Structure 1
Amino acid sequence: MALILNIETSTKNCSVCIANQGKVIYHKELHDINYSHAEKLHPFILDVVEKSGVSINDLDAVAVSKGPGSYTGLRIGVSAAKGLCFALNKPLISIGTLNALAHSIDVKEDAHIIPMLDARRMEVYSAVYTNENLEIREVKAEIIDENSFEEYTDKKVYLIGDGSEKCKEVLKHANFIFIEDKHPSSIQMAELSYIKYKKNDIEDVAYFEPFYLKDFMVTPQKK
């Protein structure tokens, strides 16, 4: 048995689940445009523990989405996960946000999957995977134009995540397929965190930091 608490807060979706050997027992999530993670995350954790019928001390590990994504969202999720690991003396597992997002669709044909998160203006955080979820291009922050991802259009290209929405007006190749209403979720983390748990692929709780990809930008107030 391997009970893992999975926490995803990198976007507007606040998502928590408990999984046993990669199979979700119970999950709870809320997609809130107001980013209510600070208020929702800890009650969600308590709720999934209770509804799963386990004790929090029975957990074997805590997994958290490491980014990229919202600076504040990542800080909230990682802080909660590290706090639990310290208090319970449990290992910490990190899961790439785009990796989990790529697992949210099941594509049978030979194709590319490009999970992408909205950054600012025409910029996105993205990576490229095969339909078998093998990463073939690392995570990047990039500005989208009409030539973006052109080298992958020899096959169908599935673009998923909130970053794909602003690409519709720019990416016109017939092989681009836009999948709406997909968000990073703890549900997709469950299998990935179990794989890492079996390999003992864990983080140093004291020194682990989210993968922001870019520095946090503060916009000065207008005088």
Structure 2
Amino acid sequence: MPAPTLPPDLHAVVFDVGETLVDESRAWADLARAAGTTPFTLMAAIGATISQGRDHRDAWRLLGRTPPASAPDIRADDLYDDALGCLAAVRDAGLVVGVAGNQPAGAEEALRSAGVHVDFVATSATWGVAKPSAAFFERVAAACHVPAHQVLYVGDRLDNDVRAARAVGMRTAWLRRGPWAHVQPRRAEDHADLELTSLDLLARLVRDGGRR
């Protein structure tokens, strides 16, 4: 199997938030308790809806629960261990580095407070458009100030991240961690430029000029 390489003519790398930079285990556990159920029960319901190709928010209806009105904050200890190092490696390589995902209002400030120092942080709440809309990824490319094909979008979901970013001409990296990466149905046409099991590999590729 050939060693992974970065796509050519890359000028920017943009990262999703949940299960890419941020471990959402604590957040979902807090939401479960606030809704009067257990984290284990909610996680099982989310896994069931994802595996069936349904919106994960259907898990609340499956459990007969009303989702809490507010989302938990992002904290520094929610970041995956490889997140800040990878962001720094991309920045040190002279590439534009951004963070853009489907997140509520206030997530930008929370991420920066957690130590995420990048060229831009954007959320669906601020932009008024969410993944997998093409308009979201067009905003990503505009924020990078380069054509879409010079942007690598890194995310854990095939539907919201890989398929949607590819549809506007971006290069993609599929990070295989979190529930979506393990139980979401994969289509025959799903193909990312890179498949990662951690952000450490991406950091090494960037430092080595594209090759492991």
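Name the one structure among 1, 2 that helix-only ellipticity at 222 nm (-39500 (n - 2.57) for each DSSP H run of 4 or more, over all residues; to 500) of -10000 was derived from. Can you show the working numbers first?
Working: 1: -7500; 2: -10000.
Considering all the candidates, the number was obtained from 2.
Using mean count of other Cβ atoms within 10 Å over residues 17-24 for the comparison, can you identify which of 1, 2 gives the largest number?
Values: 1: 18.6; 2: 22.9.
Ranking 1, 2 on mean count of other Cβ atoms within 10 Å over residues 17-24, first place is 2.
Who wins on relative contact order in percent (Cα under 8 Å, 6 or more apart) among 1, 2, i.e. which is largest?
Details: 1: 24; 2: 27.
Largest one: structure 2.
Read the figures in this text as sums done on the coordinates, not as results from a lab. This is a predicted model, so every value here is computed, not measured. Cβ atoms are built from the backbone, for glycine too; each structure is taken alone.
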